[in-house]
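**Student:** Have a look at these structures, which come just after this line.
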Structure 1
Amino acid sequence: MSVQISPSILSADFARLAEEARAVEGADWLHVDVMDNHFVPNLTLGVPVVESLGRATSTPIDCHLMIEEPDRWAPAYVDAGAGSVTFHVEAAAAPVRLAREIRAKGARASMALKPATPIEPYEDLLPELDMLLVMTVEPGFGGQAFLDIMLPKIRRVRSLIDRHGLDLWLQIDGGVSSETIERCAEAGADVFVAGSAVYGAEDPAAAVRALRAQAQAARAR
């Protein structure tokens, strides 16, 4: 599949979210990190903000739920307008049922793995998903440095996806920048969440285009 870039609104100016969302409308997705100060030690945005962002931009919304009880809360984000909803397998009580519910409501179902969570115990779940997110930093805060030790994990996930012949997107989130995106693309990732690399740039839209070009070149090699 083609490379996709998903700028993270976590790195945007929260006082100007609508404007910041429109600044990256050339992106494939707008990534919204939802944190509850329980699953991760940070508190961010919720359903009302997702609804508002959906009215402010034409870019599809990709919600990453770093929350406890995603089985209870994830469907509300589909109702709020998210086109893709990611839950953490470490927090989900019934991940297969939750993925099926997200899909039944019309969104793409995605499952996230924290850095220390292996993929192998969840191999049988992959056909139930539209995307798998490999965290390349510990979830909770933006602006962290990329963990190089995640590259072998990205390769293992890509190998499993290919072995099963799945149309499954492989997303990475954490420390994605012009210095790291090529290595991740070469390892097999195709959807890239970038926060400060986009919103810290003078021209966020140009940063999106540049990151996409780098990843495409790396995938083509």
Structure 2
Amino acid sequence: MPSSASKQESKEQNPVILSYLIAYNVAQVMGWSAIFFIFLSHFYSERTSKGLYDKVAPLLNIFQTAAVLEILHCALGFVRSSVMLTAFQVFSRVMLTWGVAYSIVVVQNVTGVSMFVFAWSVTEIIRYAFYMFSLIGEVPYTLQWCRYTFFIVLYPIGVTGELLSIWSGLDFVRESKMYSVELPNAANMSFSYFYFLIFFMIMYIPVFPQLYMHMLAQRNKVIGGAGKSKKE
């Protein structure tokens, strides 16, 4: 699911924390830019989504997993964002990265993966660049406009890709009983990864519209009228 974390601010402008947050956001911009470059290069040369995942997986796994640090940033007060909301958003992405794309091999060449890789990479380049400029000074209006406009198209593309990827792996998960625990066992507990994935998909119904409408409201507040430079 797409992220809509609020703006990052240093805790009391502590220079060490500020420097760390700037470095973190710069690293994320570079990482997601590399992923997007691989995406463009692959489609320019191959004209198909087949084989894309193998090329982007190393960087995708690193930089999406690194976003877990953002939960820590919130918990420690480095940034002013909800810990619970940030945790939900980050773990939904990490779940797609490791629990679906990495684990369910049969989905790695489906169109859905290329859709969410495209949407995530463009979104994250803009988002982390926005945060970086927020930390070092004024955000350029062009970047601010991109931050609050591109999501209109990118969020639906990303969510569609995520759902298609999960859906494409359901039969494999059900037949292989991957990550499932059946009775009887010593713990006297059972778990079905197949039904967990179905539940995960259903959760998009209440969550995605709220996130999307939140971003639309933010867009209207930030650039909806006079185009003044404001921050989320």
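**Student:** Using mean count of other Cβ atoms within 10 Å over residues 23-30 for the comparison, can you identify which of 1, 2 gives the largest number?
**Tutor:** 1
**Student:** When helix-only ellipticity at 222 nm (-39500 (n - 2.57) for each DSSP H run of 4 or more, over all residues; to 500) is calculated, the result is -10500; to which of the structures 1, 2 does this value belong?
**Tutor:** Working through the options, I get structure 1.
**Student:** If distance in nm of label points 7 Å out along Cα→Cβ at positions 47 and 135 comes out at 4.3 when worked out from the coordinates, which of 1, 2 was used?
**Tutor:** 2
**Student:** If relative contact order in percent (Cα under 8 Å, 6 or more apart) computes to 25, which of 1, 2 did it come from?
**Tutor:** This figure was derived from 2.
**Student:** Using distance in nm of label points 7 Å out along Cα→Cβ at positions 15 and 167, single out the structure from 1, 2 with the greatest value.
**Tutor:** Across 1, 2, distance in nm of label points 7 Å out along Cα→Cβ at positions 15 and 167 peaks for 2.
**Student:** Next question. With mean count of other Cβ atoms within 10 Å over residues 119-126 coming out at 13.8, pick the structure among 1, 2 it was computed from.
**Tutor:** 1
**Student:** If we compute distance in nm of label points 7 Å out along Cα→Cβ at positions 151 and 183 for structures 1, 2, which one ends up with the highest value?
**Tutor:** Going through 1, 2 one by one, distance in nm of label points 7 Å out along Cα→Cβ at positions 151 and 183 peaks for structure 2.
**Student:** Given that P(r) over Cα pairs in 5 Å bins from 0, in percent, derived from a single structure, equals 1, 8, 17, 21, 22, 18, 10, 3, 0, 0, which label among 1, 2 identifies that structure?
**Tutor:** Traced to structure 1.
**Student:** Also, quick follow-up: Among 1, 2, considering only mean count of other Cβ atoms within 10 Å over residues 63-70, which has the greatest calculated value?
**Tutor:** For this comparison of mean count of other Cβ atoms within 10 Å over residues 63-70, the top structure is 1.
Read the figures in this text as sums done on the coordinates, not as results from a lab. On a predicted model such as this, the values are computed, not experimentally measured, just so you know. Cβ atoms are built from the backbone, for glycine too; each structure is taken alone.
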